[in-house]
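Computed from the coordinates by the stated procedures, all read-outs in this text should not be read as laboratory data. Keep in mind the model is a prediction, meaning the values are calculated, not measured. Cβ atoms are built from the backbone, for glycine too; each structure is taken alone.
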Structure P
Amino acid sequence: MIKVEQVVKHYYLGKRKVPALRGVSLEIGDSQFVAIQGPSGSGKSTLLHLIGCLDLPTKGDVKILGKSTNTLSDYQQSILRNKFLGFIFQSFNLIPVLSAYENIEYPLLLQGISRSQRKQRVNTLLKEVGLEEHSKHYPDYLSGGQRQRVAIARALITQPRLILADEPTANLDSVTGTEILDLMKKISLENGTSFLFSTHDPKIAPYADCIHTLKDGLLIK
C-alpha cells in the first residue's frame with residue numbers, strides 16, 4: 001500500500017542545509033499497526049509528512065497504491081489526503097468553534113457527502129469512540145482523552161486506508177493513553193485500517209505489528 005524508497009529530505013536554515021532524512025526505505029501493508037520511534041529531531045514527523053503528502057522528498061520516492069507522490073499535482077495530493085489518508089495530531093487540532101459532532105463531520109462536508117449519510121456516519125463513530133453523550137460539546141469542554149477520541153473519529157470518518165498519528169498519546173496521562181491505544185488497535189482489527197505512529201511512548205510497543213527506529217535521519221534495523 002505504501003512504499004518509501006531511499007527518501008532523503010533536507011531543510012535550510014538560512015544558508016545552512018539541515019538533513020532530516022538521509023535515505024529511508026520502508027513498506028506498510030493493509031491492516032498494519034506500525035510504529036516509528038526515535039528521539040526528538042530524528043526525522044519521525046518529517047517521514048509522516050512525506051507519507052501524508054504534506055511535503056515532498058528532496059530525493060527518493062514515496063509511492064501510495066503504486067503511484068509516486070512526486071508526480072501528483074497539488075489538487076491530486078489534496079484528493080489523496082481527503083479520501084485515502086487520515087491524520088491524528090499530538091495537539092488534537094480540533095476546530096474550537098465546532099462541536100465534537102461538527103469536528104467529526106467536517107471532512108465529509110469537504111467531500112460533498114449528503115446530510116443523511118453524514119449523520120449516519122458521525123453518529124456511528126461517536127458511539128464507537130464512546131462520545132455519544134458529548135456530541136454537542138465544544139473542545140474546550142472536553143478532557144484530553146475525549147479530544148483525542150474526537151480526533152480519531154474525525155480521522156476515520158472518510159473511511160481511509162491509512163491513518164498517520166503523530167505522537168497521539170503524548171498529551172495524555174498513562175491510563176487515558178492506554179485507552180486510546182486500545183481503541184485504535186480495535187479499530188484497526190475490525191475495519192482493516194492501517195496505522196502509522198511516530199512516538200516516544202513505550203506503551204505502543206506491545207500493540208505494534210512492527211517497530212522502526214529512526215536516529216539522525218536513518219532507520220536503525
Structure Q
Amino acid sequence: MTCAESQAYMDEFLPLVSNIPNDRHIVIAPPFTALSTLSQAVAETNVELSSQNVHWEEEGAYTAEISPKMLIELHTKYSIVGHSEPRKYFSESDEQINKRARSAQAHGLIPIVCVGESDLQRERGEAERVIRRQIEQGLEGTNPEKLVVAYEPIWAIGTGKTCQSEEANRICGLIRGWVGSPNLIIQYGGSVKPGNIDELMAMSDIDGVLVGGASLEPQGFARIANYQN
C-alpha cells in the first residue's frame with residue numbers, strides 16, 4: 001500500500017482491534033515507504049510495527065537495503081527475515097537470513113524468521129529435512145527468547161491451499177523441539193483467513209499467525225485478530 005492507503009487502512013482497522021485481550025500482539029508489516037506514516041498512526045495504540053526485511057550492517061554500500069538503525073528510528077519493533085518471496089526471487093541463503101536475524105537482535109529488534117518447504121520438497125518427503133536445515137542454519141547464534149519463528153509452507157501461500165491444522169501443528173511442534181526452547185513463539189502462515197483462524201489458534205503448538213493476503217482487508221484482518229478461543 002501507499003502511505004495514503006496505509007493511513008486509510010489504519011483509520012478503519014484500529015477501532016476494530018481496540019478491545020482485544022492484552023495477551024495478544026498485533027503487528028503490521030508495511031512496505032518501507034509506509035513505515036514513517038504508520039509509526040505515527042499506531043503511536044499509543046495496541047498495534048506494533050515490523051519491517052519486511054533488515055540488513056545485517058548498520059551502514060555501508062548496500063543500495064536498496066535498509067539498516068536496523070533506520071528501522072529503530074521509526075519505532076519499529078520487529079523485522080521479518082527469510083520470507084519465502086526473498087528466498088525465491090532473490091535467492092536469499094540461510095546464511096544471509098541468519099546474519100539478518102542476528103543483526104536484528106543485536107539492535108534490539110525481534111526477528112520473525114520464516115521457514116517452510118516447497119510443494120516439490122513435500123512431495124519428495126523432504127519437508128522435515130528442509131525445515132530443520134533452515135532452523136539450524138538460520139537461527140545459529142540467536143537468542144530463542146527474543147525471536148519468532150513463522151512456519152509458512154510455500155505451497156500454501158497465496159494458492160488457496162491451507163496446510164491442515166493438525167499437520168501445521170505437528171511441524172510447529174517439531175520446530176519447538178529442534179530449537180529446544182519451550183517458550184519459543186511459533187506462528188503458522190499460509191492462506192490464513194477468517195474462516196480458519198479459530199481452528200488454527202486452537203492447536204497446541206501454534207502461538208500466532210503470519211497473515212498475507214487476508215490482512216489487506218481491515219474487517220477480515222480484525223476478525224483474525226479477534227479470533228475465538
Structure R
Amino acid sequence: MQGIGTQNAKMSTLDLSLYLVLDPVLCGGRKGMVATAVAAAENGVTMIQLRAEAMEKREWYEAGLVLKEALTSYCIPLIVNDHVDVALAIDADGVHIGQNDLPAESVRAMIGTKKWLGLSVSNVGQMKTVPDVVDYLGVGPVYPTQSKRNAPPALGLGKLADLVSRKCLPAVAIGGITAETVGDVLRCGVEGIAVVSAICGQQNPAQATRALREKVDGA
C-alpha cells in the first residue's frame with residue numbers, strides 16, 4: 001500500500017526517525033513552544049507537529065504561522081494535527097489525523113498530493129483498513145501517556161510489534177516513549193519514534209533532544 005504522497009519528490013525527504021509533537025501547555029505557552037521547536041530542530045528532530053488541544057482555532061492559526069516562520073531555515077516538515085483548514089491557511093507541510101477525524105480520502109482531496117498525510121492507528125482493525133492516500137502511520141500509544149486526551153489503552157511492546165508487522169507504510173511509534181525506552185520501541189520495527197513530554201517541558205529541550213537522537217542513532 002502506498003500513499004498518494006509517494007508520487008512526489010518530497011517523499012524522499014520523509015524522515016520519521018525523531019518526530020516531535022508539540023504541546024504548548026507543556027512548553028509553557030506559545031513562546032516556549034516556539035523556543036522548544038527551534039531547540040529540537042537544531043539538535044536532531046526530523047519532523048514537527050503542532051498539536052494544541054487546549055487552543056482555540058484562531059490560536060492554532062497564529063501559533064502555526066509563528067512556528068512556520070521560526071522553522072524556515074530548517075529542512076523539517078511542519079505538520080498540523082487534525083485541523084485541515086489551519087494546515088492549508090498556514091501552508092503547512094502536511095496534516096496528521098486520527099480515526100475520528102475527517103476521512104483520509106477527504107483530507108487528501110483537500111490538501112492535494114504535495115503535502116504529507118499521517119494517520120493514527122491503535123489496533124489491527126484500523127491497520128487493515130488504512131487508505132491508500134496515507135503517507136505514514138502513527139502507532140500507539142505504546143506506553144500510558146497523559147499528553148493525549150482520550151487516548152486508547154497502551155499497547156505495550158508485544159502488541160506494538162504485532163501491529164507493526166502488519167503495516168504497509170512507514171510508521172512512527174508514539175506514547176510515553178523516553179530516552180530509556182527508545183531502543184526497545186525501535187526494535188519493534190517502526191521507522192521512528194514520536195515524543196511529546198520527552199522534549200516539551202524539559203528543563204533543557206536541546207539536551208533532551210540530543211539524548212533522544214543519540215539513542216535513535218545507536219539503536
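The table that follows gives values for the structure above.
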{"quantity": "Structure with the greatest value (metric mean count of other Cβ atoms within 10 Å over residues 13-20, set P, Q, R)", "calculated": "R"}
{"quantity": "Ranking P, Q, R by distance in nm of label points 7 Å out along Cα→Cβ at positions 77 and 101, the structure that comes out highest", "calculated": "P"}
{"quantity": "Identity of the structure behind 39, 15, 13 (criterion: Cα extents along the principal axes in Å, for residues 93-132 alone, calculated), options P, Q, R", "calculated": "Q"}
{"quantity": "Given 17.4, 53 for Rg and Dmax of the Cα atoms in Å, calculated: source structure among P, Q, R", "calculated": "P"}
{"quantity": "Which of P, Q, R yields 32 [relative contact order in percent (Cα under 8 Å, 6 or more apart), calculated]", "calculated": "P"}
